[in-house]
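Structures are listed in the sections that come next.
None of the figures in this text is laboratory data; all of them are computed from the coordinates on show. Everything quoted here is computed from the prediction, not taken from an experiment. Cβ atoms are built from the backbone, for glycine too; each structure is taken alone.
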Structure I
Amino acid sequence: MSHHPYFYIDGAWVPPVVPETAPVENPATGEEIATISLGSAADVDKAVAAAVAAFPKWSATPLAERRALVEAFLAIYEKRFEEMAQTITSELGAPITMSREQQADTGSGHTRGFLEALDDVFWEEKLTNGDTLTREPIGVVGLITPWNWPMNQISLKVIPAVLAGCTCVLKPSEVTPLNALLWADMMHEAGFPPGVFNLVNGTGPEVGAALSGHPDIAMMSFTGSTRAGTAVTVDAAPTVKRVTLELGGKSPNIVFADCDLEERVRGSVLEVMNNTGQSCDAPTRMLVERPVYDRAVEIAAETALATEVGDPTQEGSHIGPLVSGLQWDRVQALIEAGVREGARVVAGGPGKPEGMNAGHWARPTIFADCTVDMRVWREEIFGPVLSMMPFDTEEEAIALANDTDYGLAAYLQTGDAARARRVMRQLKAGNVHLNGAGVAYGSPFGGYKRSGSGREGGLPGLEDFLEIKMLHGV
C-alpha cells in the first residue's frame, strides 16, 4: 500500500495544514491500496496565493513558450503512458485494455487537440466598426474533476487553462486521486513555473466549496453531478465569477426500423456498458420504432447477457466493477426501483454476478417496456443499465427524447440521410451521434439544460478561459 500525504503547491510537494487522511480503494476487491491527505480551506488559500503570485508573469509569457511547455508535458505523458493506464485501472476498476485505449488515451488526445486549436485563437482582431477586440487570460481558475473519466476531465481543464495563460488550482476526485497526483508529477517534470499548476486533494464540501467561493479565483470549471454543479454555482455567486459546468445526462437513443438493427442495437448496448455505465453521456434511454421493438429487445438482452464482467487487470473487452460501495448502492437502489415500478427485466437485475462477492460488481441490466414516469427512465443511474420503450412516429420519438431535464447527448440510428439531418436538428442536446459516431479530439463537448453550460475541448474550450477586452480609439 502506498501513502501520498502531500499536495502540489507553488512548484513543490507540501504537507497539508491540518493532517487528515483518507483511503483509496481497489473497487474490484474492496481492498485499500493507498492513502491520501484531505485538504482544508487553509490549503486552498495557500494554493490560490501561489497561483495569484504566478499569474502576472505566466500570463505575459510568450505563447510559444507556453506551447513548448505543454509539448514537453505531452512527451512525458506519452513516455509514462502505461504508468497512467495502470494507475487508473487500480483505482477506478477500468479494465486495462479500456484504460489504455480510452481512459489514459484522453490525456494525450485532448492535449494534442488543444495544441491544434491554439492556432485558431484570434488574440486580437479589428472589428468593422473600427474598434479592436482582444482576448486575454481570465486569471486564476479553480478546476474540479470527477472520478469516472479522470484523465479526460483533467486534460480538458488544465491544458486549455495553462495554454490560455491562466494559473490554476485542481481538486480531483478524492475517490480516484492517484492519477491526478501522477499528472502533477508530470507537470513538475515538464518544468512549469511554480504556482502555474497547483493540486489540493479533498472533498467537495470542504475543498470544492473553498475554491468556488474564493475571492481571488476568477473562474470555476466543474465536472460532476448536477447537484454538485448547483452547489458550485451557489458558492461562486457572491463573487460573480465565471462558472462552466459539465454535468449529468440521461441521453436518448432513437432507433428507427430502417437502420442495421442487429449492428446498431448491439453497438448501443455496448456503449451503455462501456466504463461499467459510469459515463454522463451514455445512451441509456433507447426508443425503438414499434415494428422492430420486440426484436430490438431480444438483441439488447442477448448483448447484455454476453457482456463479460471480470478482473480489470486482465486484457480483454469485459467490463469492470463500479467505483465504490456507495456507487454500487445507488445503482442497486435504482435497479430495484425499476423492478418495483413494473419495468420488464430481460437481462440482469439486482445483485452481483454469480461468484463475485468481493468488490463492487453489478449485473449488466436491460429494462424493457418502460414508461415515462419510471425512475429508471428519468434518473441518471450511472451503472450498466439500459431502459427501453417503443414509439410509433418520428414526432413522438423526438418529443420523448427531449422529455428530460438533461441535454448532454442524444443518439440516432437510421439509414435515411434526410431523416438523420431532420431529426438531429430537433434533438435538444449538445452532442448528437449518428449510427455510432463518436466524439473526436478537438471538438467541443457540453450540454443543454441541466447538463451544464460552457464547452470543453477544441477552440470553444480554450476560449472559456479567455476574457474579452475592447479597445476603443486605437
Structure II
Amino acid sequence: MRYASIARILGVLLMLFSTTHLPPLLIDLYYGENTWRPFALSFIVTLLTGFTLWSPFSDQRQELRIRDGYLVTALFWIVLGSFGALPFALSDAPHMGVADAFFEAFSGLSTTGATVLTGLDALPHAILYYRQQLQWLGGMGIVVLAVAVMPMLGIGGMQLYRAEMPGPLKEHKLSPRIADTAKTLWFLYCGLTLACALAYWAAGMSLFDAIGHSFSTIAIGGFSTHDASIGYFDSPLIELICMFFLVVSGINFSLHFIAWRQRKLGHYLKDPECRAYLGILLALFLITTTTLMLHQHYDSPVQSIRYAAFMVISVATTTGFGLADFSSWPTFLPYLLLYSTFIGACAGSTGGGMKVMRVLLVYRQGMREFLRLLHPNGVFLVKLGRRTVPDRVVESVWAFFSIYLVTFVSLMLVLLALGVDQLTAFSTLASCLNNLGPALGEASVHYGSLPASAKLVLSLAMVLGRLEVFSLLILLTPAFWRS
C-alpha cells in the first residue's frame, strides 16, 4: 500500500475542501448575522490539517494501484465528511451535538437529505447555504474534482474513478482521458445547475433560494432552506421545474454528454436503462394517482395528480423533497414509494439506490434461468438493448445485490438492538442506505429524536449507499490488506 501517496492526496483534497468554508463566511458577512466564526475556524483547521498531511510527502509521484484507489475513495468520503461536520459542531445557531453534526454533514455529502434540524426558516443564511453546498459537492462535484486533480499531481486517477462511478459497466468512459471525462462531467453538472437556478429564479424564488435549491435538485439531495421544502412556495410552476430537473439528473450523465455532443435527443429512448427508468416513474405515478383518487385522499383529482407526480419523482429518484406527507397516504403507498428507492435512478447519475441497470440485469438473469429450466440444453444470453452483457458483469451484479441485502439486514438488526422500533428502523435504514432522506415512524418529520448511536449507524449507511457498498466493505476483507 502506498501510504505516502495516499496521505499526500488526502492532504491536497483537504486543502481544496477547506475553501468550501469560505462562501458561507462571505454570505454571513453579506447578511450581517455574525455567524462567520465557525466557518473561519473550520477553514483554518481543515487547511492546516491538509497541509500537515501533504507537506512531508509533497514529492511523492507514485502511481496508485487498484487497492490504493479503493482506500482513497473510502477515506475521501469519511475524512471530508468528518471535516464537513466542523461548522455544525462549532455553531451556536443551530446548537448541535457531535453525533448530530456528523449526521448532517454525511447526509449532505452523500446527497441523502435526512436531517436532524427543525426551524430551518429561522436559521442563519450561512448555515442554510452550507447545507445546500454540501449536497452539490457530494452529488458529483467532489468526486470529479478529485479525478481531475489527480493527473495534475502525477497520479493516475482511473482506479479512483472506477471505484466511485456507479453501475456495473465501470469501464465505460465518456472520453479517452480521465481528465477530459472529469472536465466534461463538470461542464454538464455546472450547466444543469445554472439552468435550474435561473429557472427557479424566473419562477418566483428569491436568488438565495433558487441557488440553494438548484444545488440540491441537480445533486438529487433534497435539502431545502425551508421546513416545508418545495411546498413552502406553493407554486405548480416551481414544482414542474423541480420535477423536470430531477428526472434529468436521474439519467446517466453519459447520455447527456452524447446529447450535448451530437445535438440529438433520440438516444435517450434507445437506451434500455433510460426507458426502464422512465417507465418505472410512469407506472408509479399511475398507481399512486389512481389509489389517491379511489380513496378520495384529496378534494379533487387535480390535487391527486399534482401531489402524486411530485412525490413519486422526488422519492423514486431518491431526492426527498417534500410537497405532501406521503407517510400519511392510504394503504400501501408509503411502502410502495419507499421500496422504489431500492431501485433508484440510473447508473452514472447523481441518484441513489441499487440503480435501474442493476435491477434490469437481475430481472433478465432471472428470466434466463426460467428459460434454462424449460430448455436445459439451450444457450441464452443476457442483453441490454443490442449489447450482450458478459457473464462476469452479471455475476458481479448478483454479488452486489446479495451484499446489499446482507448489509441492510445486518444494519437493521443493529438499529433494533439500539432500541429503535421496527418501522422506524426499517424506513430510516432504507432511506439512508438508498440516499433518500424522508422516512416513516419516528423519523417521518426529522431524525432528531433518534438515539445518537443510531444516527452514527445511519451515517455509516449513507456512506455505504453512496459508495455502493463494495467500495467500503472491501476494506474489511483480509485479502485487501495482503501485499
Which structure, out of I, II, was helix-only ellipticity at 222 nm (-39500 (n - 2.57) for each DSSP H run of 4 or more, over all residues; to 500) derived from, given a value of -20500?
II
For distance in nm of label points 7 Å out along Cα→Cβ at positions 52 and 460, find whichever of I, II sits highest and give me its label.
I
Origin of the derived value 1.4 (distance in nm of label points 7 Å out along Cα→Cβ at positions 140 and 268; candidates I, II):
II
Matching task: 64, 58, 53 is the computed value of Cα extents along the principal axes in Å. Pick the structure from I, II.
II
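0.70 is what came out when FRET efficiency 1/(1 + (r/R0)^6) of positions 124 and 340 (r between Cβ atoms, R0 = 41 Å, to 0.05) was calculated for one structure; which of I, II is it?
Going label by label, the one that fits is II.
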